[in-house]
Structure P
Amino acid sequence: MEPLPIDPHIIPQVFYWLVFITCLFLFFSYSGSNNCDKLLASGSMAPALILTIFLIIFVGLRPIHGIFGDTTTYARTYQVISPEFGVIDWGGEWLFALIRTACKKMGFTVSGFFLVVETGYLGFMFWAYKKALWENVWFAMLFAFSAYSLFTYGVNGMRNGLACSVITLAIIIAAKDRKYLIAGVLCFLAMGIHKSTVLPTAAMVAGLFFLKKPKMALWFWVISIPVSLVAGGPISNVLMGLGFDDRADAYMSGDNMQYGNFSHTGFRWDFLAYSAMPVWLIWYVVKRTEQKRLEMGVEKTAEEEESGVYGAGIMADAESMRVFNVIAIVYLLTNAFWVMVIKAAFSNRFAYLSWFIYPLVLAYGVIRLHIWEDQDKKAGLILLGHVAFTMFMYFQGKAF
């Protein structure tokens, strides 16, 4: 299997413009609505699946070129490995090495290997979004495709992207179906692809069993900002030394400064502002929940008492609120971790440990929760702002 015979610079142009124009058309179709009928309309599976398959092929068979960051590094590594299976290092990223070796043994070219990884990256993502938001997978997947980090982790941070897609499915299975054993197996597999996923795994466990509502996680995120400003250096040294990533020492020291747009150090107020969008939505949901509880004149609704789920019977049913609370807590805790190491070189490697679930928080909130009367219009505006930031960064040359 060979790469697409096109100029490599065309790949990001087609990707970003295709996603932007699609989101723009969807915004116009939603902007005239004064209710939530469009969000709840079914039959959106086909376009979501078609676009997912197209992007898997289009990005997976990209030319091998330095414009795609670590693509060339992955290509060189794949070309020199032996097709014979060796001893598996269970203490490292054993599953990714196994996938790579299996592809080599089957005679796949570099492009074939990349297509396999891209299939897993977007395939697991589609599976998770379909399971979470089956009633409007199209709208949900557009949040995913228009995310600032999606293209980057399809062509540059490939291992991280694939692992986080597996974790996304694990979170949904655990929060929605409460099948903890299956979710645990998926988390184990994800750590076999990129061991840094131990962080969102730990955050998922906290959201499932310890933090019953997002309010405490919200406070933790807020507190992480002054902590980072005052003691960011020492905190980074401690946290980065926990072994979340095999290249942590290089990121901290800046030895790999040649590899991307995040390599310069310093407190990134721009990316903190970007990260704050889901935080605002989570805060607003908590605020609306408390307001509605006061209007109802109850400390807890009957559904909250029965299910033990914060916001059940107020913002949505118990299952929907449980899923939202868990993904909100995962985002807040993992993003707070990134805020505390934000001054480190290559902190984007850790930003993605929260950014991977960023679009799901937005999509799930606006599709499943009853936040506004004119939710179609508000959802369209949020999607437009989401993709507008991505396009702005693309024009600035910082989108990948």
Structure Q
Amino acid sequence: MKILLVVPAIGAVYGGPSKVALELAEALGKQGISLDLVTTNANGASDLDVPLYTWVNSGSYRIQYFAHWHWKDYKISSSLTAWLFRHVTEYDLVHTNALFSYPILVTHWACQWHQVPYVMSPHGMLEPWALSYKAWKKKLYYTLLEKNALKKASAIQMLATSEAENTQHLNLSTPFVIVPNGIEPIDLENFPDSELFYQHFPTTKNKTLILFLGRIDPKKGLDLLATAFAKVHQQFPHTHLIVAGPDNVGFLPKVQQFFVDAGCLEAVTFTGMISGSLKYAALAAASVYVSPSYSEGFSLSILEGMAAGLPCVFTTGCNFPEAKIAQAAYVVEADSQQIADALIECLKHPQQMKAMGDRARKFILETYTWDRIASQLIKIYTAILQQKTVPISSSLL
């Protein structure tokens, strides 16, 4: 089986979906799938320093980068377009990651032209909140271009049952398959000491740290977090909030103003993007993880927070109701008071929260690993290629 994975960009500044594509490619390759990944060299305001138009071996898969240019929010690549129409027939199946993106759109066109089956992963971009953000542009794009691509897909990968339910209003006849994101357990086996984080951010030492790990973006609910944290900090003055993530869209000044208005900016540290050992050191230093998002596909950072054994507070917009069912996290509405109440409960009852963190770690490492996720996707690919029926809504975990 030969699979082509297509993602608009894999620069670290783009957060979870880009990381997902790379980790999924590695996991599929380890299970014997011949996998190639194509993408652009986009990396926010700059370009990745990578070789172009040639295959680069990367662990268990190959990757090829194509030059691009920006037009507003879109990454345009004529070289990738030409390559797709020439080479897509070399693959048994194509798996695309993202929507409302030029590289993904032309991939679907190439697949349709050459009658190559494709699976689409929207990564939460069909969620009601996501569709309502910049609504007029998305409505036009969806109606003219995206809807037809969705209808002609062999399957649409939803990352959670709630994401599938939230997408039913679009009345798509394409089969949904529910396969979440995963983590690599080896990344969590030997956490660096929290001292590494304190060395980089010494003012956070000897504080009770609450960690937000994600992009600085309107959908992440940082306005809710500002109001919630102000209430928490008033009751627990030793708390300190870490906001760790890149600002790709120039939203940071507005976020900082949220905390100014809430009266707690002095108890917040904005670290910018952190990765590798420093990210894991932040998880080791934190006492609580929080994700106040309005809308997510399926957050990798939540998986990491839970797998690190932290008590986690996140919203229903994060599409992880299974964590609540397993009593492995606080799952609340996207409401500042509910977020505050849950964080306060964590701080009031540290022993109970340790038990929750232990349940969370066990739950994630038993269910949400990339090896397991890759196995389920291979079953889906096989069913499509053998022209078997893919169930409209089925959890394969």
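Of the structures P, Q, report the one carrying the highest value of distance in nm of label points 7 Å out along Cα→Cβ at positions 151 and 183.
Between P, Q, the highest calculated value is found for Q.
Looking at distance in nm of label points 7 Å out along Cα→Cβ at positions 135 and 343, point out which structure of P, Q has the largest value.
When distance in nm of label points 7 Å out along Cα→Cβ at positions 135 and 343 is calculated for P, Q, structure P comes out on top.
Taking relative contact order in percent (Cα under 8 Å, 6 or more apart) as the criterion, which structure among P, Q has the greatest value?
P
Can you rank P, Q by mean count of other Cβ atoms within 10 Å over residues 111-118 and just name the one with the largest value?
Answer by largest value of mean count of other Cβ atoms within 10 Å over residues 111-118: P.
Work out the source of -12000 here, i.e. which of P, Q gives that when helix-only ellipticity at 222 nm (-39500 (n - 2.57) for each DSSP H run of 4 or more, over all residues; to 500) is computed.
Going through each structure in turn, the value belongs to Q.
For the read-out P(r) over Cα pairs in 10 Å bins from 0, in percent, for residues 31-198 alone, a value of 9, 31, 35, 20, 5, 0 was computed from one structure; give its label from P, Q.
Q
Throughout, read-outs are computed from the coordinates displayed, never taken from laboratory work. Note that this is a predicted model, so its numbers are computed, not measured. Cβ atoms are built from the backbone, for glycine too; each structure is taken alone.
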